[in-house]
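J.: Next up: some structures, all given as structure tokens.
What follows draws every value from the coordinates through simple rules; no lab data is involved. Here the structure is a predicted model, which is why all the values come from computation and not from measurement. Cβ atoms are built from the backbone, for glycine too; each structure is taken alone.
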Structure P
Amino acid sequence: MHSIDAAAALEHLAARDAVMARIIGAVGPFGLQPDATDPFRALARSIVFQQLSGKAASTIFSRFTGLFDPDGGAEREVRRSDPAWAPVGGPFPEPLAILAASDEALRGVGLSRQKVAALRSLAEHFAAGELGAAVFADLDDEEIIRRTTQVRGIGRWSAEMFLMFHLGRPDVLPVNDVGINRAIQKQYGLEAAPKPADVLRIGEPWRPWATVACWYLWRSEDVVI
């Protein structure tokens, strides 16, 4: 099962977890919109956005795409879990184009040396056919995580976000996500932030729709509950 059935997910979550039922009632309809654009763009964007504020990252990413095409499109600053989010279209460089670009040009748009190296590593994996839309379609979640984390600069959390927000995989539970852990602590009345084992225990009733539950936890941070 590689897609989200929102109606089935909400029925399951509400029946299995009273806290989640309350959160769903307060937040409203499920609004995660998977990004159906090029997976190379999605992973490149995740590299650029790491450890930066949304505004700074959006500016750098727009300059980066502008290196290859002036009509590359400006990045929005809406949070990815916000129902108002929508994918940005426009041209995006092919892996070989990034590999052909000089370090000076890439650094000139505001990318750190580490991110330039990470983007080159990502481009190499896609150019070699080790990663790509057709490849991802045939793999389960853990194998996608294993392969994408072989790219320099992509860790497990980034791979999990890719599974959720790009591929729309229904049962992803990022145990180290700060926002999810903060929401769990608040909504489930914990004295401290949950450890990974706690997240897995609390989240077990959510399966096979953990992605949907996580989206509601993120949104609960923006709703008075």
Structure Q
Amino acid sequence: MKAMILAAGRGERMRPLTDRVPKPLLEVGGKALVVWLIERLRAGGFRDLVLNHAHLGAAIVSALGDGAALGVALRYSAEAAALGTAGGIAQALPLLGDAPFAAANADVYCELDFARLRSRPLGAALAHLVLVDNPPHHPAGDFTLSGTQVGNAAADRLTFAGIGLYAPELFAGVPRGERAELAPLLRAAADAGRVTGERFAGRWVDVGTPQRLAALDRALAVQ
């Protein structure tokens, strides 16, 4: 199974740090965020990776190369301007192939065992999402979880971790090269009963601000 790393975002909330350094290359615990992710993907059995980039993308390519130094095979999907989560995935589908694939946001630190995702069949579902308890900066959450079924009810929501499995069919209606977001596709698929999920209770951080970056760096330094 292949995996995609979503790394094309500008990181506006991280400015001025991201004026010169692409967000995935910001460091915590002595390593770039994207390197932490690649190492966890590799430990979970993912070796064939696709990474999309836009803002300062050349710096990402220069830092990671073909992935061999990290034990993976890394290919790139370049975007002249960031296409959004769904648009970026749709653009990269020729590299991802026809089988279900995993995808993860490059600006998320998560201690998930990715082998669990790699071994999970999608069946008739279009997506399988990793959900986490709502962090203070996102108290309303995104989706409900009943057993393994993901829904759109207004109460008792969990937060989407930015990690999931996807069937290429989910992106069939997204024209290549056009901007589109993932959330509307997931909500429509959930309404159709075709999204499953699981709750992850381990360490997960949406590294969206300099303050959260610094807090995670301190936490990793003492572990």
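J.: Can you rank P, Q by distance in nm of label points 7 Å out along Cα→Cβ at positions 112 and 152 and just name the one with the largest value? Let's see the in-between values first.
T.: On the way: P: 1.4; Q: 2.2.
Going through P, Q one by one, distance in nm of label points 7 Å out along Cα→Cβ at positions 112 and 152 peaks for structure Q.
J.: Compute mean count of other Cβ atoms within 10 Å over residues 48-55 for each of P, Q and report the one that scores greatest.
T.: Working: P: 15.2; Q: 23.1.
Looking at the calculated values, the largest one is Q.
J.: Something else about it: Tell me which of P, Q gives 12.8 when you compute Kirkwood radius over Cα pairs in Å, for residues 104-159 alone.
T.: Working: P: 12.1; Q: 12.8.
Computing Kirkwood radius over Cα pairs in Å, for residues 104-159 alone on every structure in P, Q gives 12.8 only for Q.
J.: For mean count of other Cβ atoms within 10 Å over residues 128-135, which of P, Q scores largest?
T.: Working: P: 13.8; Q: 19.9.
Greatest value across P, Q: structure Q.
J.: If you don't mind, there's one more thing I want to ask. Thinking of P, Q, which structure, once helix-only ellipticity at 222 nm (-39500 (n - 2.57) for each DSSP H run of 4 or more, over all residues; to 500) is computed, gives back -16500?
T.: Details: P: -16500; Q: -7500.
Traced to structure P.
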